[in-house]
Structure formats: C-alpha cells, structure tokens
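Every number in this text was worked out from the coordinates using simple rules, so none of it is lab data. What you see is a predicted model; the values in this text were computed from it and never measured. Cβ atoms are built from the backbone, for glycine too; each structure is taken alone.
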Structure 1
C-alpha cells in the first residue's frame, strides 16, 4: 500500500465509518432496552427487524455451503437482541398508553392486532400459540439437535482431517499454500459449528421469552387498565390482549423466519450449492418416483368423496415433470459434454500451435509421403488395428509397453516413401510400390513373373516388386506375396526391436516397478538406492533390451541383480550375471521346437579375442585392444558365413566364450543387429543344440 494514495485513504475512512456506525447501532439496541421510544421509531425498528429476518432467510437459501455464512451466529445474536429490545419497548408503550387504543404501541403492532387477528383477540391468541408451538417444538428443537450433533461430529473429525492434510502435504499432492488454506478452512468449520451449537439456544430462548412477555403484557395490561385508567375488565381485556398478541405476532414472525433460516443452514450438511439446487435437484432427480407419485395422486383424484381438481392438477404436473426432466437433463448433459469436447479441442489446437509443441518430439513416429499417406488414409482403420496389435505383441514379448506410434505426413518425403523416426531422428527409410506386392527370393530361383529387383527393408534380403495381378501365380510357385502395408509394418517392427533400449524411459521403469508384487517391492527397496541407483537399474535393463532379451520376468532379473549388486557395480558385469540367471528364458525364446541352432565362433577367433583382453593385477578385464585389421577380417568372414545361413531361413545364435561375448556382440551388432550372441555357459540345460557351422 502506497502512502498518501487517496483511494486507500478513502477505503480506510469508509471502513472506519462503517465500524463506528455498527457500534452505534449496537448501542442503540441497548438504549431501546432502557429508554422510552416514540411509536414512530418503534414502527421503524419493527419493520427493520422483519426485513433483517427475511434477508437472513434469503441468504441461508442461496449460499453454496454453510461455512460461507460463518457470521450467522453473530447475526443471529444481534437479530435476537434487536427483537427482544423492541419487545421491551412495545411492552413499555402498551402498559403506559394502552388506554389510548390499538395504535398505542405504533401502527405496526396495531395493524397486526387488527389484520392478523381479524378483530377477534381469541383468533389472535390461537394463531400466536400455534406460531409459538411450531417455532419452539418443531423448528427450533430440530435445528438445535442438528447443531449439537454437527458440532460434536465436526470436532471429533478434526484430528483425522488434520492428519489427511499433513499426509497430502508429505506426499506432494498439495503445496504449503493449499495446506494452510485447508487448515484455515478446517478451523473455520470447527468454530462455525461450535458457535452454531450455542447460537441455536438463542432462538429457543427467544421463543420462550416471547411467550412470557406476551403473558406478562396481557396480565399487567388488564391490571393497569382496571386499576389506573378506570376501564372495565372486558374493555381492558379486549384492548390489552389485542395489543399484547399483536406485539407477540410482530416479534414471533421474524423469530420464526430466523429459526427457519437456522434450520436450513445446519441441515444443509455436506450438500453444496444453494438450497433449491440441493433440494429440488434431488427431489426431481428420480423421474420414476415422480411417475409413481402421479399415479397415486390420480387414484386419489378418482376416489369418491375427494375433490378431483387439486389432485388431478398435481398428478398432471408430476407426470409432465417425469417426462420433461429427463429430456432437460439429457440436453444439459449433452451441452456440458459438447462444451468439454470443444474446450478440449481448443486446448489441443492451442497446444499444437504453441512453441512448446514444436519442441516436443514423439518417441516413435511414422512419416508417410503424399501418395502413401492418401493410400493409407483409406485403410486407416486396418492400419490403426495392426499398429495396436503390434504394441500388444511387443508388451507380451519384451515386458514393457512401447510408446504410442504417431502417424504423420511430410511433403519433403518422396511421394511413395516413408521415414521411421525414433525420438525425432530418422532411424530408417524406404519406398513402397502401391498396387504391387513384394516377394522375397532369399537366394532362391527367381519366379517366372515380371518384377523389379529390390531389397527387403527389414533384413536386407533379396526381393522383387511384382504387380498385384500376379499374386496367385506367386502362391502357386511356392512364394508368399507381401502387401505394401505389411512390408512397412514389418520394417517398423524391426526398427523398434533395434531401438528397444532407447524406448525404455525412466517413467516406464517406475511404472514397471510400481506393478511389482509386495515381496519384490521390498527386494527392490533393499537394492535401490542403497546398492544401485534407479538410473543404474535402468541402464541394466537397457543393455538387456539392446540384445533383444525380454524383461517380462522382471522379478527374476531383480533377484539376479540383488545377488551380485553388493560385489559388482558396473552395469555391463551385472548384465552378464543376469543373462546367466535367465539363460532358460533366453534359450527358450531362441529355440524352435526345443532345438537351438548355433553358429560357433571357432578356435581361431576365440584365441584372437581372448588375447585382445587386457587385465589388471587382479585378473579383471580393463580394456579390449584388438588389431583393426583383425576386426576387418572378422567382419568379412562373419558377413559371408552369416548371410548364407540367413538366406536359408530360420533363427540361430552365435556362440562364443563367456569373457569375450560382450566384445563379439559389440562387433556383430554393427553388421547384424538381430543376430543373438550367446556364451557357452548361457546355454540352458534341456535345450538340444544343433550346430550349423563355425567362423574359422
């Protein structure tokens, strides 16, 4: 706040004036209790009392929750004292000037004595007694009980709510500001219901005081009228009874209104929204109930001796409500759903056009050329189904869910080409021929159909693009024609397999660990982060996935890591131990009908790789130093041998010594990333081995 600012000075002066006015008003109420007041001021005070009561009732109807009217106990006390002070003032005027007639205590009391009582004080007495009974025995008693129970339950629930706030704060679900706001709201709630428990006694005491004051006015007025003013007993009884009952009605009607407001306020409970929303929406929220009620009212309307019109009118209204309300509710829900959908679309469009969206890259993206995109758009449903099926297959095979595959088009691409991007980087490219099928020859004799030679994009095998009209001839010749979509999805699947390690994010790791059983969660807590960090655990899983080793049996992987983690910290060494522990799974995934086809490395290369390992004094490998010429020779021989066996078809693995396996895999991965490399000790028991050759 700046010093000398006229706006703030005016606001401060206004607050000061309101404070003074409020204090003077409270003082005026106290003055009315002791000093005589002229009838005109009594009329103004009674009108203000009635207006204040109506205002309190309207506010109680429209507030969303009881805590929003936290000043109600204070307002209730002021309204009660105001009514009692006015009641005392009117008593003074009735007893002092009652002989002057019905307007002795002001025109408001006189009007009530004539209008409400219809000129007969017996009617007024009966109406007054009924109002007292309704207020005292029904509304006030019920509101008092609700306030007592609400205060007790609220105070009992404070420790639990406080603990819930502290738990949310500790878990990071809320910040310090929200925690302070909730604690303040909790304090206000407890103070409010505690105050309401006491304030409800004001209303109950007000009803009792009104009844006693009215009886005193009647008895005292008759005595004063007979003894002081020479009135007969009947005249005194008529005048003073009408004035007293009129005064009682003037004060009891506002008391009844305030009691109703208090009852509405404390009975609202946990309902949010105004009273009409809480009551009408719930009463009208069951159209079947309205329909059954309409049928029952129709039966009552047709009963002999009962009036037809009122029951038929209510039955018709409920029948119309049972039909109109569901339609209106469906329309409102439809509008809300449409609004949410439009808001979501607007938000998505805004995010799409924002700069932040340009910085965000998709984990897997399939970019299509113009012609390819138009062709795939026609078969978009089949493409989406096959992509979803591929993701489910990867989840079952490798133990984690690969990210969503985003389909986009790019004008920079060749019209029939496509790109496969991993984290925004192009990992593979190819072109398809629409209206043609691919047939893989794989070194076999070329089929006797026209076609153009090409390379299959997934594995680099020899293939042909053949017009689709010759697909039947290809099948008759023993070849399997492949449609362009299958070629593209197979390529995409193979690229994903080659990049599984890049697709396992830290978020995926935490999702996998969160789904563990409680026993293995405890094992994980013992290992991470005391022995290994979660980043190291992620690196171990990435190394396994890089060699296409499934992590679906994560509990076995964690057991193997826990065994060696106290002694070894290097992820590469831990991975070798894990592979040994899950050798049964690795060999089972590679074997066909229980037979594992292997290609041995050969003694020459075994010796060459073993001699390239440099060790420290403890005998541990610290460096891999091999002659580059040997690497070239090894690559050439591997390419020649492996290609021949791949052309024959079938799955096989390259087997080498345990110490050299990681380094052999490092070189082979550059040539054939889908060729598994096993060590001799990783071949599980019970697996039959078929040796198909050796690199020597």
Structure 2
C-alpha cells in the first residue's frame, strides 16, 4: 500500500473493497490508483462521482444543518472531480459540470454549482492593472491582496516620478508571481451554493458564495474574523475582494479592488475602480474611480466617474463628465475628503472641490475650490457660486464626522488602510489659512464695496466673503486651541516653566505642507522621504512600505503639534518659548468662545429640522398639534430631546468644564 504525505496529511491507496463499494455506488475513476484517501476515510457517503487525475479525499463524518432545519451528511454526491484535494468533513454535491485543479479545505460545503476550475498558471487577480481616474490609461494601479489606499494613491498620482512607479510595480509584480499557481484554493468552512461559473479564483476561509453568476480571475480574502459574502447574480472579473466585504444582489464589476468591509449591492456596476475601507455602492455606477475610505453612493442614476473621493456621500442623480468631445475621456477630478453632492448635481471635469464641501447644481467652469474647505458650491445662471465656510455650521458635517469612526466595520486587527477621521487637521487648516488669504486679497484688490468677487471663474458674493472670513477665523481658533490644550494637558505641573517645556515640539517633523494620502493625513516631507527611499531601494518590500505609512499614521499627533505650534505662533504673534500664563489663559478664552460659537450655529441649524415647514405631510388629517405629535412619534423626539441636540449641549458643557480646568491648572 502506497503512503503519501500532502499538506501534512497522510494519504493511502484505496483498498479493493473500497473500490468495489464505490463502484457499486455509481462512482467511476479513470485510474483508481490515483485516488488516495486519509486514514479515517470510508466510502459510505460518496455516490455518483467521477474521478480523474490526482484525487485526495479526507474523512466524511460531520452533519451540516441548513436553513430550515434540514441536515446533510458530509460526502461527495453527483460530482465530477479532476485533480482535487478534499480535506476532512466537506459536503460536495450536485456539481453540474466539474471541479478541476482545486484544493478544498475542511468543513466546506459546495452544492448546486456549475463549474469550479483553475485553468493553468494564474495569479488570482494579483497584478491586474486598474485604469483608475483616466480610462485611457496613464494612472494604472496594479492591485494585489494587501493593496492599501496609501500605496494606490502614490501609484495613481505620482506619475511624475517614473522610477518610484517602476519600483512599486516591480514589488507588486514579485508578489503576484509568488501567488502564481496551477492549483486553485477553497479554504475551510467555505459555503458555495447555487453558483454558476468560478474560474481561477482563490477563496479564503469562511467565505459565503451563494447564487453567484460568474467569478473569474480573482481573490476572495475571507477569514474567520471577517468573512466575505458574495451573493445572488454577482458577476466579477479580474478582482480582489478583501476581508469583511459584502458583494450582493446582481452587482457587476471588472478590474476592481474592493477593500476591507465594503458593501456593494442592488445592481451596482463598476469597472476599473478602487474601493477602499468601508465604501458602499448601491444602484448606481462607477467607472475609473479612486474611492477612498467611506465613499458612499446609494442611488440610481448616480454615476461616479474618473474622480478621486473619500468620506464622500453622493446624492441621487449625481454625475460627472470626463471628456469634452475632443481627445476622449482623459479628464479627471478630485473631491477632497468629506465632500458631498446634492441630488442631480453635475461637475464637468477637470475640477477640484475643497474638503467637506457641498456641491449643488451644475458646474461647468472647472472650479478649483481646494483653498475653500467647508464651503457650498451652488449654481446660478450657469455660474458657480462659492459660499466659503458655510458647511462649518451644518449639523450634517458634524454628524458625518462623528459617525465615521463608529461605522468602521473592520473587525480584524490587520487593518490595511491608515485612516485619519479628524474633521480638523493640518491638511484642512492649511487650506483654511489659504482661504483666509484669498478672501482678504479679493477684498483688497476689488474693494470692500464690490457686490460680487470673481475667483478662478467662480463667484463669491460680498456677504459670503465676509461670513467666510468669520467662519474660518472661528475654526482657526478652535483647531489651534484644541492642539494647545491637548499639549498643555501633557505637562507634569501647571507652573509656566513646566508648561513651556511641554510646549516644545518632539521633533521638527511636521513642518511645512500636509497632504491627505488616501484617507491618511501626513506631512508632505515624511511622504517624500519614503518615496525617495523606495526609489533608492532603501525600502524594498511592500511590507516595509506599509510599515512606514503606519509609522506616520501612529505619529500623527506628535507631527500635528510640530505644525500647529509654529502656526499658532505666527497666527497669534506669540513665542511659545517665552509665552506668559496670561497669554495662554487669553488663548483658552478665545478657544472656548469659538467652540461655543460653532456649537450654537449647529444648534440653530438643527432647529430647522423641527420647524413647522419640516412637519408638512405629518398629521395628515389633524390640526397643528396633531401634526407635531405625529412628527415627534415618528422622529422619536422633539427638539430638546433629540439625541444630536443633546450631544451638542453636552459638548458645550464638557468644553466649558475643560476651560475651567485649564484656568485652574495654569499658574504664573
């Protein structure tokens, strides 16, 4: 009897009695000597099965309890297998065509499938080029199992450094080659049911694939902590799906990377697109987009095309154009983090929208509002009107910023993307400072009596310009005060000498420009240093690249203080090395006033949701009192009891208490 060890499992030949038993159960083999079994194997649960090539079978002992309470015993029934390894306690039945060249892990359930085949050497989606942002090419990102938003950002946007791109592509190419195999993989505790065509697909542990139409050349990187679900009618080609994601309900995608804990459903279609952590796509369409973390689109008739987004919410019917009928679909756009589009909005690329802005109407003049974060972009008479800073007083902006960390669905410890959730950061505040300078310059050049100011083809009304300066001033005081107080709290004592020592930055890292690298906020200098190290091969592996990005991310608050301390000195005209206690106390009062001022604006905005006009259609057959009672019952609370309103008031209370604590702590 021949003994063979494969993947730490010991296999033997079938006995003559076992072969006879299998043949009596309508089983066939091209060569029974190539069918080998584990020591615990019995033929009791194998019927109507054809074997060819090299077959390895485990034992079949467990019962699978299915929905509705029906049980099925592990085994193989009504199947054709070619070059297949089946580990212990699997149930495989009703394979219409065949399973070929696959290793199937233990405790997996495969039922009512057409074809599962690995056809020759393949890399399971690793190494596929995704033509992101430009359909005609030029910004291709080579995807692989552990692609991060940061790596993809560099590959897509730093094409002006060809040596860097070549090094990154070589690293990913080497990884892809390491994944190349003639044998496909289906992990343990996998469920595949009522599924059509699966070819050249790696399937990780605990994956659920049910009712899927077709999967070709991809990896489903599921695991026990974060299973992947692929559902009814899904068609996918040339893809990577990361842990914890769900792709269901007739979604169609090709040449796509779907990051951790993403959800695509309700007929969504995507091509040449990257979706990073916690993205959601339903009903609409994506083409050549870089969807950074928390990019969300739920509506029919919504097209995201040739753009870069993150923390974004697309309204129904939102659309963009990436060509102007000249040289093809070559134009691109960037909506910086936190931007939103209203229903039926339209942007003609190229354009660049500032962080946390709201886009309403149609915009065809290629606006660049990156130095006006927290703004409204509105259309009137085919012109783009900018309302600088108006989104700072919107309850929607604050609500979004607070919900993102709570909606991070990544359950496992191995989180690929570095995500900074901060609403205010050196990245946004740098643009606030640029916005303040731009507004002052417009006023100085055109005069304070001008009714409307022109900025890069856009219009800013005089009233909007003045309010914008006020909003930006308030947010500057809030951010710099937050940073200052956070640093003072690290001081071991409240005397001014101890505080001055604490206010000294940890290092010089953090000075200069900051950038948003696919959802991670970092100093430009640190990113550039990493890129130079990649070019020189001082950093020569993908793991090392990720480690450097992770280090930047973990050091964010240290770097932030380096930046904020310098800006604070310049903005208020002080020197932190010699600052007095009285000056610090004054700055804390300024901070408190700005925080309370912004919170009061938010409360005013929230109150609009409880006005009588918002109660239209409530209490359909009654008086105003009935209308109000119906509104309260449906919405769950009146204004004073609304959870968000109560949260803002609690925020005011906490910040007032923090002010008082600082006033008591700081001493001459």
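Descriptive notes on the structure:
- At a computed -22000 (helix-only ellipticity at 222 nm (-39500 (n - 2.57) for each DSSP H run of 4 or more, over all residues; to 500)), which of 1, 2: 1
- Structure (1, 2) behind the derived value 14.4 of mean count of other Cβ atoms within 10 Å over residues 296-303: 1
- Value 0.00, calculated as FRET efficiency 1/(1 + (r/R0)^6) of positions 88 and 408 (r between Cβ atoms, R0 = 35 Å, to 0.05), assigned to which of 1, 2: 1
- Percent of Cα pairs over 32 Å apart from the coordinates reads 73; which among 1, 2: 1
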